[in-house]
Structure I
Amino acid sequence: MRAFCLLFLLVGLGSVAQAAERVAFAPVPAWVEAVAVPAAPAQLQAPEGQAYLLVDRQWRLGAQTQQFFHYATAITSTEGLEQGSQLAFDFDPSYETLTIHKVGVWRDGHWLDRLEPEELRLFQREPDLGQYLYSGRKTAYLILPDIRVGDVLDYSFSLSGYNPVMNGLFSDRIDLQWSAPVARQQLRLLLGDGRRLDAAFTPAGAQWQVHAKGDWQEWRWQQTAVPAVEEEEDLPGGYSPYAEVALSEFTSWQSVVTWALPLYEQAAVISPEIQALSAQLSKGRQGQDEQVMAALHFVQHEIRYLGMEDGIGSHRPRRAADTLYRRYGDCKDKAVLLLALLRAQGLDAKAALVSLDDGAGLPAQLPSPYAFDHVIVVLQLAGQRYWLDGTDLNQGSALVSLGMPYYRYALVLAPETQTLTSMDGEYRLPQIELQQVSRLTADQTVLDIDTHYSGALAESQRGKWQRSTPQKLARRFGDYYRRQFPGLKSLGLPQLQDDAGQNRLRVQEHYELPQGFAQIQQEGLAIYGDLLDEYLVRVSPERQQPLDLGAPRKVIQLLEYTFPQDWKIAAYQAEQGNALFHFSVQVSQPSARRLQVRYEYENFTDRVPVAQLADYRRRVLAARDELSLTLGPPAKAAKGNLVKGGPDRGVIGGFLDGAQGIIDAAFH
């Protein structure tokens, strides 16, 4: 959620003297155009005790990049007072200078200065240390004196400088909406002679006002009564419901390659250390596939993940030999080391920029290095293309069975690259197949559960097993199934079989239930495709934003029952779906004492677009109606009945709560 809170998690207190070395205090620059703070509208909302009156942002792109920010907020409650009376200004001291211009309040029509430079404290905040990322950014922190409910807090500051790794080319994505309304906002850009900037509003339709202003070109965009946005749950990766504008001086994806390629080629040097390691890893390996896997597993498991991304380190990778020496690195560093090792084997390998969450949206974006947040390696081998991620863990041992990422598009760093490359052709559909066999006697049931994972899903499960113990997993599995089967008793720890070569994982569980065929004769047999429940996602009729489905996958649940006596049951099948997903259920009877119910689900994309929400909702509801089936008690009906009622119509703890509707003569 995008909010206005400027207070970050801060670590590492600095002195006032240190702050003075990095932070300046000066009047508003002459190039800035003043914008008056509007009066608070009578109906303006004040979430958390603050009414946001002005968001004014201005850029001056000349020989040096300068950014100016002016904010005004009305404090309407004690809660807002606690938040609004402390300010945090974030900047990178390796290339940016922070200048604070004014901090004060409007009270009863009078301006009261609240800027006390001697109270400034400098902190180093590292909110991503938990993800092993170090940014080096600093935060100048001010606690303001004498701020009261009813005041309008008014402050402005500037940042001068731009990350030198960008070679002077500017790009950014600027928010135009938030989770709270704003009375007025302005964007203003001054472009120096010779600078060319592309801009794209989302949603489309907004227009800049463009004028000549001396030797500069002025772009201006203004908006009043900016509405708040309510962000719905389960949004697809990369999707934002907030309006924004993208700016970029990169004219094409080819220009991004031209910028990035030297950074990676200069780092992926095959030094003597790299050549020696490559020879060592290749020794005794049978064929190039095994040599590739040896290099990949070394980078994945022997180089720990840690990103030192301060300053130019945000985009410039370290030399391969340096990463090898340090034995740590982020995705850029790992990609470069893997590149060097593969090239030392004489292989055709290149770096590729990808987006972890917004791969599907890349073709619609303005070209920019900031469109990407991850780096992998693309390998051409024996006519096949492979995407290799040095940060992945728990992958299989064979190149042909590795889980391929669902990133959709990549920018391959090669001189011939002119546009994005689709990755869909190499995506390998991962699969879960769960076989649940219930062997019934008169008074008890033995339940065997055999689950098979393949591809990326096997890699994910492999990681879960490594992070836990069989005892903990047994408790978790047992607690889950007891919700569906009261009185369930475990017959031992779950067993794991790992086929790393095929990148498949098998988990076997064994339980015993106190209910047997005698109870079924009186009450019927409840059948429930619980594994598919989480994939058939309910959608509210009021939903107005896309829905996340997760990366495409196939899910199979086979329920098999063996009875101590004959029970004749008619076949039944149903299916549902559209271009986004497919669901089916099939009931069959291989023999008079054996029943099989097979559920299948597959999604073909990772999201439901807004235009398809209504159709998806209707079809998912129809599919969910097929998840729960009940065989009518054979002792109580001459024909018998199939009772069908999806979990939406009667659920306790996510499981079937009785029967809702009867399909005549489906079972007999």
Structure II
Amino acid sequence: MANNMTEEKTVQPYEIGELDQYLFGNGTHYELYKKMGAHLVTVDGVKGVYFAVWAPHAKSVSVIGEFNEWDLNADMMQRHDPMGIYTKFVPGAKEGQLYKFCIETQNGAKIDKADPFANYAELRPGNASRITDISNLNWSDSSWMKKREKWDEKTNPMSIYEVHMGSWMRHPGREDEGFYTYREFAERITEYVKDMGYTHVELMGISEYPYDGSWGYQVTGYYAPTSRYGTPEDFAYMIDYLHKNDIGVILDWVPAHFPKDAHGLVEFDGQPLFEYADPRKGEHPDWGTKIFDYEKPEVQNFLIGSALFWIEHFHVDGLRVDAVASMLYLDYGKEAGQWIPNKFGGNENLEAIQFFKHLNSVVLGRNHGSVMIAEESTAWPKVTGDPEKDSLGFSLKWNMGWMHDFTEYMKLDPLFRKNAHYMMTFSMEYAYSEDYILVLSHDEVVHLKCSMLNKMPGEGLDKFRNLKVAYAFMAGHPGKKLLFMGQEFAQLREWSEERELDWYLLAEEPHQHIQNWVQDLLHLYRDQKALYELDTQPSGFQWINKDDVFRSIFSFVRYSKDRKKSLLFICNFTPVERPDYRVGVPRGCQYKLILDSEDQRYGGQDRKIGSVVRATKQECDGQDYSFAYPLAGYGVAVFEFDGNIRTTKKTHGKPRKKRK
């Protein structure tokens, strides 16, 4: 080891040394992107580019590009063992030039590959990598980054606007696709998101990918923001601009699989390298993609380095990890004979489990205030929490169970909702088993699933009224919030990546009323600590009546830590008006109406927001106090009250089990 360290002192900062190889081989070279790929350097006074690529099975490797007229023999690379990393300094190579690696396989074939560590790529349909310099990006978000260090997702509001950049809004009448650039998008989305009241933007499909129809979920460039919308500098400008306006940024990130495009990671050096060699572990039959080999420390390093790259180098605030379930289960999407069990005979991918613990420990340990979010669709235990307590270590988990029950309930004709009442209450039975985000994502409004509005039963305005009560229930339910773009103004058509949202609908009153409703729900959520401060604790929620089956009405209370501004929600899921609806309440005090779906701003009658009712000592819903209120069909009413002193003698329904 002493000899290794002595040799290491002679290695230039840009070069791959023995220590780099040692760390990479152990899966712990977390800033490997600073060494691998293409980097502008000066050697002995000569400017050029230092290239490095991992190709241990290759017979030889050369770097080809615009700087050498794509000559396969002009710039042969030097091999460094034991890791099989190839390097080459090319004098005169310049920023902006295209390049690839020409890999000679063991059988003599020559294949051209894009750089796995490239920071910029040729705009599709081209697929070469492009030399760029991201070492000196301009940042002015120090205030945000400092605040982020102390930010805690468990006790702060988090309302996420999920966006596909290429189809959110486009330039009209352009001969090209009309995409907004990163810089243009930054300014338009910031204005919209601030006005609506979201705290975060989640961006789909940012890591470079070849096929638009994959929405960015089949990645070839894990260290490159897609060139569809501009340069890496433009991307950094967008993050910086959002941060300066107090908006967090989450990226979708896909460590589950990658496509078979010939220029990508598939059989990178002529043999399986990034993927499992055995197709029973290394392929997704349904998706036609390859599965990363999580057993290899180098592959873990590649992926963990990518996660850190986005969060540390580009200041992204969190990653939503796609398709976690497909990584955890060896038989995911596979028939008998298409998969092999683990060494214990089970269907759990033991290497993927360790990968997640490693990933989340490093990312969250190095970046306090950032978040790692799991899109995990099964009942796998302990997805969120401390890895040292046998958790996978994620900050938050998408609540797919709630999403399924919620949307299925909302699709029902109100006459039949009484038969599925439990679908709206069941989520509270497991609400504190994980730290959840309630999601109505892009997956729920494509492929004949209908937009959120067209999931609703009935015709005409009834659909809009159903959607209003649905969104109110979601806003009041414990858990962070995510809503896909266009659903906030009741988009009629299903989403398509080929066109912008139907913004023209906002000229019609019902759509404007829905947007107003969502906007006010978002601002209510941010302004009222009761809706987020105790999100992960049972003390923050109390059912008032969860068993009003035949009237399909739900009432519940949300509490803040100091309980001074507690909120009572009443949600009516039928068109039947209840002129004298009586609701039980925890205290005999004043209840101030702060949100009413019947307000003119939302297309209803002119109710008096701010009006006050006083509870009287009259038992109802298992509470000693109650008051009567005219509840409209599909009506929602939210009251604010001082919940400091509780006088409740019993809770309606069965008591909630204590957490173990």
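Only the coordinates and a few stated rules stand behind these numbers; no lab work does. Computed from a predicted structure; not experimentally measured. Cβ atoms are built from the backbone, for glycine too; each structure is taken alone.
If FRET efficiency 1/(1 + (r/R0)^6) of positions 68 and 612 (r between Cβ atoms, R0 = 41 Å, to 0.05) is computed to be 0.00, which of I, II is the source?
On the way: I: 0.45; II: 0.00.
So the calculation was done on II.
Taking mean count of other Cβ atoms within 10 Å over residues 236-243 as the quantity of interest, name the structure among I, II where it is greatest. Walk me through the numbers before you get to the answer.
Working: I: 17.1; II: 23.0.
Comparing I, II by mean count of other Cβ atoms within 10 Å over residues 236-243, the maximum is at II.
Say we calculate mean count of other Cβ atoms within 10 Å over residues 108-115 for every structure; which of I, II gives the highest result?
The structure with the largest value is II.
So P(r) over Cα pairs in 5 Å bins from 0, in percent, for residues 388-435 alone, computed for just one structure, reads 4, 19, 24, 17, 12, 9, 6, 4, 2, 1; which one of I, II is that? Don't skip to the end; give the middle numbers.
Numbers: I: 4, 16, 21, 22, 18, 11, 5, 2, 1, 1, 0; II: 4, 19, 24, 17, 12, 9, 6, 4, 2, 1.
Among I, II, the structure yielding 4, 19, 24, 17, 12, 9, 6, 4, 2, 1 for P(r) over Cα pairs in 5 Å bins from 0, in percent, for residues 388-435 alone is II.
Given a value of 0.45 for FRET efficiency 1/(1 + (r/R0)^6) of positions 228 and 252 (r between Cβ atoms, R0 = 35 Å, to 0.05), point me to the structure among I, II it was derived from. Show your work: numbers first, answer last.
Values: I: 0.45; II: 1.00.
Checking each candidate, the match is I.
If Cα extents along the principal axes in Å is computed to be 88, 59, 49, which of I, II is the source?
Numbers: I: 92, 70, 45; II: 88, 59, 49.
Value 88, 59, 49 for Cα extents along the principal axes in Å corresponds to II out of I, II.
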